[in-house]
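*Asks:* Multiple structures are listed underneath, in structure tokens.
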Structure 1
Amino acid sequence: MDNRGLNDVSNVKAIMMLSIIIYHCIAIWMPGGWFVVKTEERNVVLSCIAQWMNLIHIYVFTFASGYIYSVMRFERNHYNSFWIFLKKKIKRLLIPYVFVCVVWIIPFYVLFYKSSLEDIVYKYVLAYSPSQLWYIIMLFMVFVIAYLFGDKLYDLSIIRIVALFVGVETLYLMLDRYTSLPFQGAMCVKFIPYFVLGMNGKVIIEVFKNRSRVFASSTIAAHVIFFVIYVLSTSPIISIKVLHFLSATVCSITGIFLAFVVYHEIDDNAIFSSHFFIELKENSFQMYLFHQQIIWCVLYVFYGKLPVFLVVLVSFVLSFSVSMIISKILKRNILTRQFVGG
């Protein structure tokens with residue numbers, strides 16, 4: 001794998017980080033709501049967009065992480081020592097988790113949710129629901145599992161990947177229904193197949209690069225069809241709930257393909273070498289760490305006082321710019337840089 005290929009995947013990861021910020025700006029219109037602010041009116045368009053984005057961005061990011069991991073470990077022979085690998089992931093993921101929880105997320109959570117100490121321990125110490133940082137804990141667990149299984153998860157056939165999806169996603173449904181695991185245990189199980197798909201993604205990436213029109217068209221068609229099924233299959237009947245879950249899985253897989261197809265269709269060096277995109281790419285992880293609580297503040301102050309479109313726009317502009325400023329400030333100092341994975 002040449003550096004261009006890795007750079008392409010890293011670019012997609014940065015775009016997905018940006019999409020997560022956009023998603024959180026409209027998440028209060030998701031079915032069931034989000035944050036303490038309750039929407040007084042139903043917005044079908046924003047609800048559908050939020051549901052659609054929720055099926056794509058994290059899954060694409062997980063796929064890309066698995067892809068980069070497999071290249072670095074199996075093609076470039078990095079990560080030869082488990083303990084060195086573990087140390088790097090602790091510095092990159094767990095230290096930022098602890099730091100951002102303590103100095104940023106928990107204070108805002110207490111302010112808006114009036115929570116108890118028991119609630120904080122449950123959500124953030126045991127990581128049952130640590131706001132946006134759930135993904136960091138989950139990804140750390142996935143990295144450890146992928147490393148321990150070694151090449152058993154690499155260079156798999158399509159049949160084995162499908163079997164892995166069926167078996168692991170079934171296990172996730174059982175864990176989600178009958179247990180409550182700390183440290184994002186169930187979500188770790190749910191996302192392992194997407195990481196493994198990325199580990200075995202060389203052939204798929206080549207298809208993206210070759211811009212197969214048949215592949216792109218069939219991917220888009222399948223994605224749209226199954227998203228419609230996902231949105232409409234909301235009945236509590238077991239068979240419909242299974243259909244809802246299966247359609248979500250197909251949407252996420254085709255969404256991964258779709259993200260890379262669109263990226264390679266754009267493939268504009270002027271965009272991806274621009275100062276704006278380079279800044280986004282260099283600071284995207286830190287922006288992810290801090291963006292959500294800025295959106296909380298905007299929603300708390302402006303929701304119901306401004307038109308919906310302006311609330312979304314202000315949320316995005318402020319969360320993007322303020323989290324970028326925080327990132328750049330913290331990365332200037334050698335000590336605080338370590339606290340945010342810089």
Structure 2
Amino acid sequence: MSKAKKYAVEGAIAVGLVKTIINAVKQLNQMETNPQQKFNWKELLLEAGKGAAIGGIGGGFIGAIEDHQNSLEKPLNTDSFLYAVASKLKLNKEDATYLKLQQKADQLIGLLKNKYAEKLASEPFRIGSTERGTALRNKFDIDIALAFKKNSFRSTADMFDNVAAFLEGKIGDYSIVRVRDQHVSVGVYFKVNQREYKVDVVPKKRSSINGKNKSGYLYVNDYNFWKDNSSYTKTDFHALNSIRLSEVQKRIVIILKHWKSKNNLPLSSHLLENPVLDAYKMNRYRIPGNLTGKIIMVLKHIAENLDVAVIKSIENTNNVLTDISVESKAAIIDACIKVVLDYEYQPNSLFDTFGK
């Protein structure tokens with residue numbers, strides 16, 4: 001929609017409403033001093049009409065100026081910009097800090113293997129965005145999948161507490177500065193280059209002694225001073241690691257991760273990857289050729305489907321990723337619509353949307 005039309009409508013509504021309120025107050029005051037006077041609806045409507053006309057003309061004039069200025073703006077190469085943004089944001093696996101943290105993670109894997117040699121169902125391994133190539137340069141951690149045998153612990157709670165206690169006992173050694181119980185993992189913080197970086201250890205207890213069945217249960221830590229709602233949930237690390245994104249899809253995820261963080265949107269990284277894949281699937285024979293078009297396609301797909309879609313996690317079909325509050329969905333949808341509308345009005349708007 002042109003700014004002239006948009007501002008004309010908004011101006012007509014705003015000024016018309018103000019003129020209506022002013023006239024209504026004026027008439028009510030006159031009726032207080034003169035009880036014989038009746039409320040003049042015709043006068044009220046006439047004032048509202050005058051206000052709408054003035055607001056519409058004024059808004060349309062201002063919008064027309066903006067439309068003219070917009071038409072003079074030289075189109076820039078949004079694809080080159082977006083490729084540059086993705087490259088700048090993406091974690092470089094050769095980064096010295098990341099390599100040091102990776103060494104710490106491997107060291108941690110060694111400690112866990114020695115501690116739980118008889119209880120482990122498989123070798124601990126790294127999972128998550130750093131392994132899938134969608135981690136951000138300025139915000140990353142490393143996740144370690146720690147799978148225990150079915151009968152290794154009495155419960156998932158015992159498993160979680162045991163691992164947490166073991167890791168807490170290592171504070172002060174191996175550059176470990178603190179350990180924190182998290183939702184389904186134990187966060188181990190290392191001092192690397194004078195800053196804290198985290199390795200998340202995710203313990204899972206296998207649900208079967210069958211070696212082919214890799215699924216199991218995580219402990220869901222939901223305890224506070226008032227009550228304990230802790231439970232467990234099913235997962236499959238191998239299924240989670242099976243998510244395959246193309247290089248272009250990885251760039252889209254990285255750019256949208258930065259965008260959602262910049263706008264404080266309640267959109268998890270895990271949830272973000274699924275709509276990207278789903279958008280490609282739903283637009284299979286009409287996928288745009290350039291990166292700009294692909295990002296707009298994904299944002300349109302989220303805006304049109306998030307409030308009705310039921311997206312389930314690949315590692316646990318009982319985990320509905322779109323099971324978030326109505327308010328959160330509305331915030332995400334509104335943000336997506338804004339990007340699309342701004343782009344359709346002025347493609348160069350992407351420089352502000354996805355820039356610093």
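What follows is calculated from the coordinates using simple rules that are stated; it is not laboratory data. Keep in mind that what you see is a predicted model, and the values were worked out from it rather than measured. Cβ atoms are built from the backbone, for glycine too; each structure is taken alone.
*Asks:* Using the calculated result -17000 for helix-only ellipticity at 222 nm (-39500 (n - 2.57) for each DSSP H run of 4 or more, over all residues; to 500), pick out the matching structure from 1, 2.
*Replies:* 2
*Asks:* Hey, another quick one. A value of 14 was computed for relative contact order in percent (Cα under 8 Å, 6 or more apart); which of 1, 2 is the source structure? Walk me through the intermediate numbers first.
*Replies:* Values: 1: 25; 2: 14.
Answer by label: 2.
*Asks:* 1, 2: which one has volume of the Cα convex hull per residue in Å³, as calculated, at 153?
*Replies:* Of the options listed, only 1 reproduces it.
*Asks:* Comparing 1, 2, where is distance in nm of label points 7 Å out along Cα→Cβ at positions 162 and 218 highest?
*Replies:* 2
*Asks:* Computing percent of Cα pairs over 13 Å apart, for residues 82-137 alone gives 68 for which of 1, 2? Numbers along the way, then the final one.
*Replies:* Details: 1: 61; 2: 68.
Attributed to the structure labelled 2.
*Asks:* When FRET efficiency 1/(1 + (r/R0)^6) of positions 250 and 322 (r between Cβ atoms, R0 = 30 Å, to 0.05) is computed for each of 1, 2, which one produces 0.25? Walk me through the numbers on the way to the answer.
*Replies:* Working: 1: 0.25; 2: 0.85.
It traces back to 1.
*Asks:* Then there is this: When distance in nm of label points 7 Å out along Cα→Cβ at positions 42 and 90 is calculated for each of the structures 1, 2, which structure yields the highest value? Provide the component values of the computation, followed by the final result.
*Replies:* On the way: 1: 5.0; 2: 7.2.
Evaluating distance in nm of label points 7 Å out along Cα→Cβ at positions 42 and 90 on every structure, the highest lands on 2.
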